[in-house]
Structure 1
């Protein structure tokens, strides 16, 4: 998965790069690969997309039994209200 992150980072167009990074994050969440998410997610420039992907990935990780990783990913949500809601869901 790290190769996919590096490949996505080479895309010159910011919107296409963000879309590719979001896809890598989602794929990584489905594989339970939190380190890849933690590497790729902060590289997404679109804050709204980054927060959405972080929430999605945290939920996927939580549902797969990776609670600590889910919390770590949820903490990357920049919007405080959304972050608190996501953390409440994870800890609820």
Structure 2
């Protein structure tokens, strides 16, 4: 297989257990399109995480990706205080 497109919506724990092993088995790909929305608990999955997973793909010539990491916050955020802080910073 030379071309592969993957569109994933998952929790972060599946990235390491399912997505990374799948990508590691595709060493001869020339074109990869990778779109992922991942729900994280504490840390983001980003391009650096993905770089480690595809570094063995020596034939890869075309790589398109979009990673959307989502972290749901349990704590409330006071946006008014943040806005006022930003405004005061520029006064």
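What follows is calculated from the coordinates using simple rules that are stated; it is not laboratory data. Bear in mind the structure is a predicted one, so any value in this text is a computation, not a measurement. Cβ atoms are built from the backbone, for glycine too; each structure is taken alone.
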Subject >> Ranking 1, 2 by volume of the Cα convex hull per residue in Å³, the structure that comes out highest >> reply: 2
Subject >> Origin of the value -7000, where helix-only ellipticity at 222 nm (-39500 (n - 2.57) for each DSSP H run of 4 or more, over all residues; to 500) was derived from one of 1, 2 >> reply: 2
**OP:** Compare mean count of other Cβ atoms within 10 Å over residues 1-8 across structures 1, 2 and report the one with the greatest value.
**Re:** 1
Original post:
Just checking, which of 1, 2 has the largest value of relative contact order in percent (Cα under 8 Å, 6 or more apart)?
Top reply: 2
Subject >> Winner on mean count of other Cβ atoms within 10 Å over residues 9-16 once structures 1, 2 are ranked, highest first >> reply: 2
